[in-house]
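Trainee: So, here's a batch of structures to check.
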Structure I
Amino acid sequence: MSQEYMDSLVKDFLKNVKKKLPEWLKEKKKEVKDILAELEEHIWEKAEELSDVAQPTEDSVRLAIAHMGTPESIAREYKRRGTPKYYITEELWPLYTKVLKIILVVIIAIAIFSTVLNLMTGNLEEALSFFGYFMGFFSAFTIVSIIFVVLSMEGYFPEDFKSEKELKKEARRLEIAREKGLPISPRTGKPLKPFISPIGEIIGGIIVVSIGIFLITLPIPGLVSSMNPGFLLILGVFGVFTLIEGVLNTTRGVIGNYQVKTHQVIHIITIGVKLAVIPLAVILWSRPDIIPFIIWDESTNTLVNIGVAPEFYDFCTNIMAVIIVITIVVPIEDVYKIIKLEKYKVKN
């Protein structure tokens, strides 16, 4: 049998293998070329080994191809690329959850907008109906899940959706991170993103400090003279706590994305400062009569505190109760940040 015919047998087999390769691999032409070249080399070596005449024959070539397995089985090996996690690989799981979160936020935003619009137009029944939004999210969840299951079965990784230019940039960022000794995620192998914006924290901290100083000093004599002394004391103490929180935020900005333990300690102190406000809110909740209600008296051209009318006491009490609940909930963000900072303690 001619060499030309045996070459055609090998080429046809390699052609079929190429067809069955996953799409993410087909896009990497050099890698596909190397795989096929290596496979062809194995076929000829095996054909020579199986031949009775010390060189490939038609039968030995056919046997060698059979030893390689079917094109489907060879391609399947390249699809077993990810680490199993349920039906979606661990590599795609962060992207999967991120997509679901975006969809959930969009649906919630649409639901809130539609509810407000229906309330404004008097469609109370439509405003209280959330079944459509639930079904919308369920449908989106199902479709997205199916897509990611298929991608996982095909062996896709997140980087397969990126261009070669983007991959080179990521490699460069990883190299710079290692040179600077910055933390690298043990899960993704990529540099961890900065956990704060130093400039943003400094600017925000300065604004909070300014508010704290204003509440402590209250540089408006006409306003101060019209207020209840008890309320002024509460306002001043609240100003002190606000000032401390602003200083803590500014300190975090100055430290920047370093000294993780220090950031965690600052967050713990911040939680204490935020919770310390609760007793002040409780006092106002129990004593709404000291809350000022200031108006401008045209006859005397001065600010006058007419106080809270008795019929508005319940309203003021409810407002303070809401503030107390919010004050209790707000520190949860700091707890979350403390936990999140743990992964930045990774040593390279």
Structure II
Amino acid sequence: MSADASASVTVTVTSPSRLHFTLIDLNGELGRVDAGIGVALNEPSLKIRVSPLDSESASKAEEESENPVEVLPILKRIRERIEPELKYYYKVEILRALPHHVGLGSRTQLSLSVAKAISVLEHRDFTTYELAKLVGRGGTSGIGTAAFDHGGFILDGGHLFRRGGSGGAGASAGVKHSFLPSSASEVPPPPVLFQHPLPEDWFFVLAIPRVKRGAHGSEEIEIFKRNCPIRATEVEKLCRLILMRILPSVIEKDIYTFGESLSMIQQIGFKKIEVGLQHHIIRELFDFFATHALGYGMSSFGPATYGIVKGESRARELAQHTYEFMAERHVAGSVFYSNVNNKGGVVNY
């Protein structure tokens, strides 16, 4: 393995955040599970810079002082799984970070961005799907992977499901045998069934209150185990809403039906369970957005909460009012506004 690459060679990757509106089917009776809808956002965004290490101690530098702690397991996984071995060791700098465990998909975007940069520097022609398999993302939702790939509004088709199996080879073939989140699932990303740009003047106002972070790790696994399978009638209701309201509203650029439908989702299926586990400020933000936006919801396990409006001036105004609303309730946090990223991650040399 070479460690004499030129230090001047760098790759910068900028990737979007994402809102995960809902998982669709955590019932599994039809032999398929998961699936979801969401969007990629321009802000907040992640930006990293990756460069080969050219010192004789490059191996030790990659594993220790040269890289942020959250990058180390990503580098380790890439190095263990890529064949043939990597030519170089790498330094990763996080120039702009995404908030962790708030519902914006930070782990997927960081993993894909690091993998993409290394694939470019190694002159490997991996697709985003192949990169996601390499870094172990997309085991439940395909929204983050598709957001990195092309952005826009996304509907993924979930995974094959054979409940009660043993996993192993089945998992590698893309079959799930239990209800598990991405962090505990080794299946590859699901197929993207529908991906479409949203109008530039559709804006999301994001409130991220500084309360308990969204469920992750063992807590997230236990929530899935405790609450799944979801009743088939709930899944059917959600599927009808997506097929007959949300997808047509995307094609017809109907922000009013789109926003109203997002609000309706919050009381259906697994999303209702996710919302029910939250701090009371989430419900209060829902009530606030119900009267000040065209629709609202919570991304993934939260606490990122959003309202959708038309036009940047309206988004800027609502963001200020949202910040004041949280301050009046003595809840600290961040407020952003953004339109949809319709292009995905961007690589610069």
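Trainee: I, II: which one has P(r) over Cα pairs in 5 Å bins from 0, in percent, for residues 273-328 alone, as calculated, at 4, 19, 22, 17, 15, 11, 8, 3, 1?
Mentor: On the way: I: 4, 19, 22, 17, 15, 11, 8, 3, 1; II: 4, 20, 30, 26, 15, 5, 1.
Working through the options, I get structure I.
Trainee: Okay, next question. Quick check on the output: 227 is volume of the Cα convex hull per residue in Å³, derived from one of I, II. Which one produced it? Don't jump to the answer; show the numbers that get you there.
Mentor: Working: I: 227; II: 131.
Here the read-out was taken from I.
Trainee: Ranked on relative contact order in percent (Cα under 8 Å, 6 or more apart), which label among I, II comes first with the largest value? Show your work: numbers first, answer last.
Mentor: Working: I: 13; II: 24.
The structure with the largest value is II.
Trainee: Which of I, II yields -10500 for helix-only ellipticity at 222 nm (-39500 (n - 2.57) for each DSSP H run of 4 or more, over all residues; to 500), as computed? Don't jump to the answer; show the numbers that get you there.
Mentor: On the way: I: -22500; II: -10500.
Checking each candidate, the match is II.
Trainee: Looking at structures I, II, which one was mean count of other Cβ atoms within 10 Å over residues 41-48 calculated from, given that it came out as 16.6?
Mentor: On the way: I: 16.6; II: 20.2.
It must be structure I, since only it matches.
Trainee: OK, next. One of I, II was used to compute mean count of other Cβ atoms within 10 Å over residues 25-32, and the answer was 12.8. Which one was it? Don't skip to the end; give the middle numbers.
Mentor: Numbers: I: 12.8; II: 18.0.
Here the read-out was taken from I.
Bear in mind these aren't lab numbers, they're just calculated from the coordinates by the rules spelled out. Fair warning: this is a prediction, and the values are worked out from it, not measured in the lab. Cβ atoms are built from the backbone, for glycine too; each structure is taken alone.
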